[in-house]
Structures are given as C-alpha cells and as structure tokens.
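Please treat every number below as a calculation from the coordinates, not as lab data. Everything quoted here is computed from the prediction, not taken from an experiment. Cβ atoms are built from the backbone, for glycine too; each structure is taken alone.
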Structure 1
Amino acid sequence: MAANTEDRSLLHGLRELAARCETAAGQLSDRAPSEAFDRTRLLALATELGVQVAERSAADVAVDVAQCALDWLGDGEQAPLLIDRAPPKRREVWQAHAATPRGMTRELAELERDPAGAARAALAGVWGAQLLSTALDDATLGPPQPHVAVADDTLKYVTGFTPEAIVYALGGTFRGSLEPLISNIVDGHVRGVALVLGEPTAAGQAHVELIKELIKRDVLVLLCGNAESECASAGLLTPDTAVEMCGERLAEVCRAVGIGPVLSMGASVSRGLSALCAVVDQGGLGDIAALPIACAAPDWDEAATLAQGCGLAASGALFVLGGPSAQGPEIEALATAAVDLGGGFLQQPDPLTAAKLMLQQIDDKRRELGIDRATERVLMDMSDRRALE
C-alpha cells in the first residue's frame, strides 16, 4: 500500500532516522554481555565519543556507547555527536547561517512548530541520527565487505562497498588512497561522482534509467538505499557488464582499477557521505560544495529518503528528487536554505532530465575548479601498481 502524504513528510522521515538510531543503540547494548561485536570499531567509536576505554571491558564500553547515543536523541541542546566528521569549512558555513544542528528532540519539536528550521533539522537527521546509527551498526556487526551476492540462484553482483573498501580497491593494502580517483576526476576520465539513493516503487525503472545515463556520461555512481536488486537485475552491479554501458573514459578507469562504475554501499547514505568527505579531505578542497558531485533519489517511497536528501542538500550538494513530489512549507524553506548553504534541492520526476540537471551541476563545479577540460594521461593497471609497491 502506498504511503500517504503525511507519512512522506520531512518530519516523519526525520523521526524514522531517529528511531533507527535508537534501534541501533539497543542492538549494541543487547550484545554487550556476549561481546559479540566488532571490537576494533567499538573502541574507535567510543574514543570518538569520549567514552573511557582504558582498563574497561568491551561489554562495559558498549553499554556506555549505546547510552551516549540514547542520551543525544533525548537531549535538546547537544550538537550531533559525530558532527566533527563534517569538513571544517562546511561547519563554518553552517555556523555563519545559524544552521548548525542541535539535539534531535529540539530540532524535531521546532520543525513541527516552525518550518523555517527545516535545513537545521535535516542536518540533525543526517549528521546526527543517520551517521550515528551507521557507526553503531558497524560496531555491532562490523562494516560490510565487498563480496559476490547471489539472488535467485542466478544473479551475481558485487555489493557492500564502504569508503575503506573503495580506498583498498583503488590502491591496495599498502598504497590505499583516493588519489587515483581524485587524479582521474581532475584529468576528466571521471567526470564527477553521483550519490544515488531511494527505493523503486512498483512501477519503476527510474534508478536504472538515471544511472545508465550518468555512467554513459563518465560519472561514477555511489548507490545507497534500496534499489540494489533493481540495479543488479539490469547488470549495473556486475563490473564486466556495467563497464560496457560506460562512457569510454570511465570504462578505461574501471578496467584499469578493477572496479565497476556503480558501487553499491548498502542502505545507509552515511557511507556515501563519508566517501565524499574523504575526497574533500584528500583533495584539499575544503568543502563538499566544491566537489563535482550531484545527488538524487529518482524514485522513493520512504520518508527517510526525503529526510536524507534534504540533509545532503543542506550539506552543500545538489539533490534532485524524483518520483512522488514533496510539498509543504518545510520543503520550500529547505530549498531556499539549501542554496544559501551552497547546495540545492530540486524536484524532477523524469530520470533523464534529472540526469541532465546533475551533469550540469557537475560541469559547473568542474569549471569553478578549473578542471573543465579533459586531459590525456597514462592509466596504470593493477600489475603496474603492484610493481610500484
């Protein structure tokens, strides 16, 4: 049954993100007695949150980490616990526009009362509840790893990419770095990066149409959300098959490095956002708004997707929403604020037209960076890179 208009509201979506974070905290706490979790991830997260780890059992640390998350969800004033993962210049932009998010409880209450705070609430949802939820899941279960998934005993495809897995794929254990990706963006072999989220409705092939158009135009796609099966059925998650759908330059990069043009990162947009932040850091660009990137949900049926997209728009990225339209004063307020914050929020139901908007954004950012002309360069394949090691 299709969701009603209220269920697709931004407010409802943010509440869904908060509920997911609460569930993730509960799962970590429940596992504490058995210590059945990823100890390395747990201790790293605990240190980041300021939880004492020295001379303490992992079980006690897990309980305190989970409680930190629950305390933040109920606190009206405390900034998101992992907000420092955002690039410093991005945080400066938020501060300059009074958009720095506070506690989830307060942002939800204020959004319900006044739609003007939509951008700040969306940031609390993505940089607060969503990012923390993913970190808690990784501490509980460990992060996903690229492996071959099999659907219906016939369909094989690659999924489970994390930012760390992308780094490894590009450079191996000893030379793992995003530098190969950044270099290929600079010289034009990779035109830009698209972050695609959302979930297909019963009718739709919008994700497939959008992604095919993007990779044909040499755009590397990071897939987050619940469109994996649809994209896998179209061959987009099978590297050898997907490369044949690419533009010549992107195909050359994919063959040399040994990855596909569409990297499925699971349901959480946090992994894609973390990958973009890593590119900002290693590329020395300072802010997400400087990147030749664009984001989209060509179709959607969950309010959480709308909330995630709004958070991306307020983080300095262009976000194009397809499928059902989103309406209301909070959406209007978000769209206006997103421009002031260096991003954008557009609605376009046609996936090919949405792709054009995304390509225009990517090309505009390339021009601003002075890298709008592609150059020729020699690409090293895996054997060449091993020889360097």
Structure 2
Amino acid sequence: QGREVLGAAVGWAAATKLQEEAGIPSRSLAAMLGEIERGDLTLSARSVIILDEAGMVGTRHLASLQKAVDQAGGKLVLVGDEMQLQSIDAGGMFGTLSRTEGHATLTESRRQRDASDRNTARMFYRDADEEERCGKRQVLTQGQAKERGGAILERLMQRGQVHAHETRPEAIAAITQAYRAHPAAEADKLILAGTRTDTRALNEAVRAVKRDASELTGPEARIATESDGVVTLQAGDRIRWTKRDKALGVINGTHGRVEAIDPERHTVRIRAEGENRVLTLDSRAQNNLTHGYASTVHRAQGQDKEVVWQLAHPGMADQQSSLVGFTRAVGHYELHGADLDLERIEMRLGLDRRVWSAREAGIVEPWSPTPEQQVLSRARERGMER
C-alpha cells in the first residue's frame, strides 16, 4: 500500500532488535523525537510508526510522538506487554488505552522451548486474563498477592528451578560456578540481579572464577567509568557498552570480548559480539562500558538467552520484574538466593506494581488537559492499535 514503516523503542538495544527481526528501520524513541523536532525526519500520511515495548514509554513521550504522527496524518501502532517492566517516568497509558480503546492480544508464547515453562509464565498473567474478561484493572489484597506469589514459587520449586543457600555470597558463588561450567557460549548465557550492587558483585565473582581457570590473561586495563566506578579488564573479558558511541558504531547494550590490551599505548582491542569487526579504544578516554556477564533485570528486557541464572532480591522483586527474569530463558532457568531472601520473596512474586495512569487512578481534573488526556482524545479521533 505504499506505506513507510518505521520502528521505535525506549532503548537502542530494543530498537536494534526490532530492526533485525522485523526488517524495518528503527531507532530509540528519544532519537526519533529529536529527529522530528530538528526536521531530520519528516512524517507523512504514508507513515506508520511501530512503537515496541510501549509499556515502558512515559506519557509525555507518548503524547509527543502521537502529536507528531497525527499532524502528519500517519498511524501509530503500540506493541508491548503491560505485565512486564514499567515506565520510569509518569506512565501507565499503554494499559489504559488497551482497556478503554480495545486491543489485539497475542495468546500463545513461543519463546520458551519447554511447555511446562510456558505454563509457569502464564501464572504471572492471571490478572491480565481477569482484566480481559471484565474490562477494568484488578487490585489485589496483600493476602491475594502472597497466595499468587506462593503458587508461583511452589511451581518453580517443584520443577527444580529454585536453589536455596545459607547466605547471599554463597548464592553468588553457586551462580558463578554454574555459569562457567555450563557449555553454552557466553553470548547465550545471562545472570540477572535486582540491583547494580549485586550486578557488580556477580560480575566480579565470574571474573575471579575465569581468572582462576586462566581464561583471563595478560596485562590489565583500568577504566574509570560513569556508572560502575573503575572497571578492570583483561584479554578474555566479556564487556557491555552502557551508552551509544557513534564514533565506535556501538549502542547501549552492545557486547564484545577483549582480545588484547596494550598498556604502553593505553589501547584495548575488542571484538564486537556477533559482528566481524574489531574495535580499538583508548582506555583513558572510554568511560561507557562495564563487564558483561551479569545484568539488572531492567536492562535485560527484550533479550532471549538459552540459560539464565537469577539472584533473588526481595527488595527489588515484584510480579513484573519476576516475569521478565523468568521469561528471558529459552531453555534453562534457575533462581538462587539465601534462605531468608527466598522466604521473603514469596509475596513479592505476586505483587503487582504496574504504573497507574492519572485517569485510572481518578485524579485527573477535567479542566486541565494532561498529556494523558491528549493521548486518549487523539486515540479516539484516529484509532490506535496495540
């Protein structure tokens, strides 16, 4: 029909995956909005914008994108999962729109190879199923949340996917040993944590195991990073960029393997993962990378890995993050934690922390048009699909 289809997502990693799998030019939402504002991207009535991971998009950004699409006479299609990770900014409009304006639903998940794992994943969607039937958002009591979380944890335990340890350091040690022993390639393995502190501890533990096995060799490079302090690298290390670097041609989430370090020239040679190119960077100037063995759950949304180990952290666990953690694994999943952490996580697995839009929370004043009201009114005028 002569349409111009473009893709966008909150982060560059998700946008790149959308481009690779759907075959449509894609960029981060911030980059797209910037291009539209500068006049570098001109939309038209032929334009169709596919916004992936739409549940993570804040209301103001969503309103800005819809306004630009409406002014051009184009079409905006939202794709996402409200039951997964939420917007950091004020949000909740993806779920509100799906309940008030209608939506299409993907009823069959094919990510996980084992049907039993797919059935476990369905347990996280009980609220969504009920909301589909009644057309409004469900609110659970603490007792109901604990009951649902307990049922999920019990199922994981029955399937041998929960591993209890006396302390958190022992859980970290068990994860790192299992990580190194598993025969899958490092690109197919992932360790998940709830906090950046735990992520750093897991990364250092993996490096210690690899160093003992002589898998990290040669001189070290110490890089002062923006997000993780001083990061020490050796040949054999797996790294991840934490910010887009146009000069190097990498995005936030690009992984690579250190091939060589020259301490006299202060250079680090890295082979980009999945690409046939080698990057050479100045260790004194590069500050946007970190070790790439472990990741927070938030950074992992959108990824698929053959095997996943997750460290239990009751303070950061909820229904949304637990669903994302569990469903990153295509083949094998394990949840490790200290005995006390696993006891406390029972209720958290059923805790629904979806963001409420101001409209559904009942706090929007009708005489004050908010970005949410603008999104709703434009959706009704033009039609918006999920």
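Between structures 1, 2, where is distance in nm of label points 7 Å out along Cα→Cβ at positions 271 and 319 highest? Show your work: numbers first, answer last.
On the way: 1: 2.0; 2: 4.5.
Ranking 1, 2 on distance in nm of label points 7 Å out along Cα→Cβ at positions 271 and 319, first place is 2.
On FRET efficiency 1/(1 + (r/R0)^6) of positions 119 and 223 (r between Cβ atoms, R0 = 25 Å, to 0.05), which of the structures labelled 1, 2 is highest?
Details: 1: 0.50; 2: 0.05.
For this comparison of FRET efficiency 1/(1 + (r/R0)^6) of positions 119 and 223 (r between Cβ atoms, R0 = 25 Å, to 0.05), the top structure is 1.
Tell me which of 1, 2 gives -15500 when you compute helix-only ellipticity at 222 nm (-39500 (n - 2.57) for each DSSP H run of 4 or more, over all residues; to 500).
Numbers: 1: -15500; 2: -11500.
The read-out was computed on structure 1.
To which of 1, 2 does the computed value 4.2 (distance in nm of label points 7 Å out along Cα→Cβ at positions 111 and 183) belong?
Working: 1: 4.2; 2: 2.6.
For distance in nm of label points 7 Å out along Cα→Cβ at positions 111 and 183, the value 4.2 is produced by structure 1.
Once distance in nm of label points 7 Å out along Cα→Cβ at positions 279 and 311 is calculated for every structure in 1, 2, which label goes with the largest value? Please list the in-between numbers first.
Values: 1: 1.9; 2: 2.5.
Comparing 1, 2 by distance in nm of label points 7 Å out along Cα→Cβ at positions 279 and 311, the maximum is at 2.
The value 0.99 for Rg/Rh (Cα atoms, Kirkwood Rh) was derived from one model only; which of 1, 2 is it? If you can, show how the numbers build up before the last one.
Details: 1: 0.96; 2: 0.99.
Structure 2 accounts for this read-out.
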